[in-house]
Structure 1
Amino acid sequence: MTGTLLFLHEPPAAPDGPTLLLLHGRGGHEGDLVPVARAVAPGAGVLAPRAPLPEGGGFAWFRHHRIGVPVQASLDEEIGRVGGWLEAALAELGVRAPVVAVGFSNGGMMAGALAAARPDLVGGCVLLASAYPLPPATGALGGLAGAPVLALGGGADPFHPPEVMRAGVAAYAAAGARVSAHSDPGAGHEVTPAQAAVARDWIPGALSAIRVDAPAR
């Protein structure tokens, strides 16, 4: 496999079925979101890379100043690295692009950044506890225009509080994304069954939208 990232890959149950890109949270590993994918898109394939930067006993997608505030140079570098890997991986695995990315926390920010920078690869995203506003330079790259984005959060999340989620939703909408949002009032920094149910209902429409839009994006 061309590229530098370790990953898990499971093909879809049906030959023409979709594959989700799974981007774990800071300090996590490539297998963390596989159970979530099975809950939100039964039968879908999964492509789950390990983030490139060792951190906290696991791995992270980019360096940050604080939670939700990336170091721009690091984010730019890792968008290039992850995007290059993803382009090669999709081609070699025969996965149709663009895909929907499902990201948690730090991984959700990378999902949104990839959608902004590489809409040919990531056509939409599910932001799990991760609807942080992207840096203006990243949001301005243009790829989010028309992209379906689902923002999911918890009302009791200390790392992704409701006011941050509202600011992130507004920023994605300002960048042209077609944003849907749902907050689970009692949830913390986690993925709840209620959030998974919302994602399960949303994903088929997002997949249809990006397949229709792909030739022009």
Structure 2
Amino acid sequence: METEDKATTRAPKKILRVTFKDGTVICYKNVTTTYIEALRKIGVDNIRKANLEIGHLPLLTKVPYPQYEDYMKGIGGGWYVNVQSDSSQKYMQLMSIKNIAGLDFDVEIGEDIVPVSSKQYVKSRQSSESILVRLPDATYIGARSAKDVYVQTLKYMGLELIRQKCLEFSGKECVTRFKKYNGQVQTDDGYWITLPNSTKDKVKAIEFLSSRLKAGLTVSLV
């Protein structure tokens, strides 16, 4: 009796890319990671305006749904999103938030999109000095503004974790719940981030926090 070998091929993996007008490009190998980081930058207030649902339950919640326990992901400030959706649905959800909240960012999805690399970022940046942060999965956080990269990197490492550990740089707490120093910037979820004065100091602060939190980041000036 002859048997016929049937070759099985997997569909090419789709990549999601979100580009904000400040130059920040969020594009990981994993669509869910891109989706979560994009939602963090978009902010809870804008997400709530879209009033999206999954399985007849709000996309955004303060209390994780037990039936979706494995799919509830935190985006900061005690808020969670349900990520039980495929890549195309995540794309449509981001587009809905963009359109309903009247935001200005670009969302792309496709099989030929390459996760953000050092080379791609340097081509698109302005001539002013900025920071490029390499993550453990070989993707990057980069933007035209060193301040934006610093803020996004601290969000990636976890603002609440940094605050709970009372980590300080140059004698100041890196993250506080209330404004404590001049020059701090407030995030959408209510944290206050202390900005080092110079770009080089921002690099040193990220390296310090990465070391203390064992985040495995590589930081460079570009």
Structure 3
Amino acid sequence: MRLHLDGARISNAAAALGLTFGEFTTEAGVDIVSFGGTKNGLLYGEAIVVLDPSASDGLLFLRKLNTQLASKMRFVSAQLIALLTDDLYLRSATHANAMAARLRGTLEARDLPGLEFTQATQGNAVFAALPPGVADSLRERFRFYDWNAANREVRWLTAFDTTEEDVDEFSEAIAAALTEPSARPCEGRVSRSSRPTSQLRRFLE
């Protein structure tokens, strides 16, 4: 059996764990890593890193058949080189993680009614469950998606360029939505994240 690591947020993991990439990939027996750059500041670009060459039979062909291979790879490579130079990847990820911790800490300190954190905040993501209608109210100003709509669970993500002011503004908006019921839409309103699915279903019927 081969082990592939989805490293879309691998830099955030390294920052949170306080480890080098090698300590939780090569030393942990990972064979292939998808190294993410887009979610840590790159304009676009990911890389497939083969740690065990015997696990990559056919990869030269599969990368064109099943994945995306940019025609001008130097534009992707230049970004990855910059990201890995002088620990830029680590600084950016550490900042994103810190902003997520700030968001959760600020909200926890306010002890807001109806707000329930559903998962540990270990990287740059905060998971929470909200009362009916609150997520849609917030989405009128801020963009985020449902994580588990059945439980009204949402996911809030911070990034390399998230500022403390951004976090504080969002925290205030969450507090207002939770403490001012009149500002919420009706509970039967369809969330934005589910509308495309509903439209597609009607199209296929």
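When Rg and Dmax of the Cα atoms in Å is computed for each of 1, 2, 3, which one produces 19.1, 81? Computed on structure 2. Here Rg and Dmax of the Cα atoms in Å, for residues 15-62 alone has been calculated and equals 12.6, 36, so which of 1, 2, 3 was it run on? For Rg and Dmax of the Cα atoms in Å, for residues 15-62 alone, the value 12.6, 36 is produced by structure 3.
Once distance in nm of label points 7 Å out along Cα→Cβ at positions 71 and 175 is calculated for every structure in 1, 2, 3, which label goes with the largest value? Walk me through the numbers before you get to the answer.
Working: 1: 2.1; 2: 2.7; 3: 5.3.
Comparing 1, 2, 3, the top value of distance in nm of label points 7 Å out along Cα→Cβ at positions 71 and 175 belongs to 3.
Looking just at distance in nm of label points 7 Å out along Cα→Cβ at positions 31 and 103, which of the labels 1, 2, 3 belongs to the structure with the highest value? Result for distance in nm of label points 7 Å out along Cα→Cβ at positions 31 and 103 over 1, 2, 3: largest is 3.
Largest in FRET efficiency 1/(1 + (r/R0)^6) of positions 23 and 111 (r between Cβ atoms, R0 = 25 Å, to 0.05) among the labelled structures 1, 2, 3 is structure 1. Could you tell me which structure in 1, 2, 3 was used to calculate distance in nm of label points 7 Å out along Cα→Cβ at positions 95 and 159 as 3.0? Structure of origin is 2.
Readers should treat all values here as calculations from the given coordinates under stated rules, not as data from a laboratory. Please read all numbers here as calculations on a predicted model, not as lab measurements. Cβ atoms are built from the backbone, for glycine too; each structure is taken alone.
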